[in-house]
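What follows is a set of structures to go through.
Read-outs: derived from the displayed coordinates by stated rules, not from any lab. Fair warning: this is a prediction, and the values are worked out from it, not measured in the lab. Cβ atoms are built from the backbone, for glycine too; each structure is taken alone.
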Structure P
Amino acid sequence: MSAPSPQRPLIFNHIPKCAGTSVRNAIVAALPADATTVYRVDLSLVGGYDRFDALRPQAAATFVRSPEELPEDGDFITGHVAPGTTRARYDDRQEVTILRHPRLRVLSQWVHSRALSDFDLRHFGHAGSVAFRVARGRLGDYLDHAMIAPNIDNTITRFLAWPHPLLTPTSFIEDRHEEEVLGAALDSLDRFDHVGLVEDPRFLEHLGEAIGLELPDIRLNERVSVPRRRRPRLGPELDGRTEELLARRTRLDEQLWTHVARRIRPDSDPAQTLQVAWEQALTRYDAALAAPYETRRVRRAAELAYGTYAAARGLRRPWY
């Protein structure tokens, strides 16, 4: 397979919290020095906090509201842009994505959002930052917050099926609709040139083989350094109600993950792989969350100063 070119752009449709930063950096490192990279975010996973007019220019510049807003050229197109958007824009393309254990994806997103300070969220305005700040509550409440439904309710399925008319930004997928939505996601998934799994130890190597690039083994550490006042204890968080909610919010995504796992790892038991990965991740998170909050002294000072400013301006208003 030839290297990407403007006539056949390489597209990495990045599902949130699925090793996308590692994948993007590896691809950029392997591309020619003069290759152009385009990073955008579409509306596929935007929930009810959609005040785009309140975004600062730096954040607003990354959003595209229609396929036509994507640039015509570019060697590498990436970001949280659904295949429904990129396929409508580019006739000839090479398209890849990576899936992750769905329950771990949600847990990673919750922990990551808790780690974000008011200073981190300053570009999103109050309405936009709420979508992240809801994670500062209990995990069970987070999973039941309909205003962020696209980010917690079968996010992989939604991303692949978007813009399916049965998907709405502030409600969870109903049982009566799940077969149709899941079918659309499966059809979308099978159109990719390559689909990998984070749980595959050689997923970067396999991706490189598929796209004709020798990818460096770039594995960025997952962000689990959380300020002490927002560090969760996962055991108490994962009570019976929360476990049930987590299973429901990932029920369709697990079917997609299993579909891919059977194809690329036919000798492995998908259910066992999911369980082992879950147990190992919980152990890793417990250890990492007990570690000191890692940030530079200058950065911490900026966070404290902005936090004081945000409190004075009423920017920490409740999210519920």
Structure Q
Amino acid sequence: MILQPVLHPILLALLCAVPAFFVVRSLVIEPHRGRWVLRLGMIVVVFVMLLRPGIPGGTSQTLATDTDVVIVVDTTASIVAEDWAGDRPRIDGVRTDVQAIVDEYPGARFALISFDAAAQLRLPLTTDATALMSSLDVMRPEVTDQSRGSSIGIANRMLADTLSAAAKASPERSRMVFYLGDGEQTASSEPESFASSAKYVDGGAVLGYGTTEGGPMRKTTGQGTEGGDYIEYQGQHALSVIDEDNLRKVSEQLGVEYRARTADTAIELPEAPTSTTDYAASGEVGNVIELYWIAALALIVLLAIEVALATASVVRLRGLARPRQSGDAA
């Protein structure tokens, strides 16, 4: 038998002891003891239910991905260009696709690297997918007034270091890289190469966002982009345009496929290089057959009896009152 109480057992006992005291006192001093026995039984059943008893269950089968997934995200001003799903910022598509990546590789470890004027490791390798999505939710593009141009390959060294450290720490695990960006090179220099990371990469993809027509960009302050003015160039809205040639070069350097992304098409992700099927051992916490529902059913039965007895008393009292009313009228 396994107990998983909703509160500490001592606290539960104290909470149930107060009503139990009054019920026991009434049971002793009042003549109609049947109902008080019933009510005492309700308290006992509630106490048992809150203890959440259970028994060890059978084995359960879960799929675990023995893979480290490194996600590289463009956070330059162009990532909020409004040409995703019509006029939504591209980062909306990035967040949607990262969630799809998390769902596709259960049990994987995830790391997040962002880049604009510099690369930043926002989240080291972790199995906490919630932390990954939280990092994306709070991620903001670079401040427009501080932008001096950026390179699409600025994250090459950080990516190589992250992959190298993962390979040394867990050589038995495979590694995947997903690069998400629009390919716009606004720095005057040539983009850095990701070729040094290729030897550590077993799969992944380069995902491209944006349109050839381009999308306008709102000024960013680091506090969000909602309601900001648009970036102007020669008296008109500056447009960010996807550069698929640059994105294909990145995919070739990493040894993965390039895929253009649009809101009206489902993302296609490669299979994990390695995965295993794990069986949870019988009797582990988290793999328990709950029994509290039995106590809940007993409580329902006791409540039904209480309601039935109360209804019968009301009917009996009304029956006794009617003859008196008739005699008074006569």
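Annotations for the structure displayed:
- Entry that produces 6.9 once distance in nm of label points 7 Å out along Cα→Cβ at positions 23 and 255 is calculated, selected from P, Q: Q
- Given 1.0 for distance in nm of label points 7 Å out along Cα→Cβ at positions 103 and 199, calculated: source structure among P, Q: P
- Highest-scoring label, criterion being Cα Rg over 2.2 N^0.38 Å, among P, Q: Q
- Read-out FRET efficiency 1/(1 + (r/R0)^6) of positions 143 and 215 (r between Cβ atoms, R0 = 41 Å, to 0.05), computed value 0.75, structure in P, Q: P
- Once mean count of other Cβ atoms within 10 Å over residues 15-22 is evaluated on every structure in P, Q, the highest one turns out to be P.
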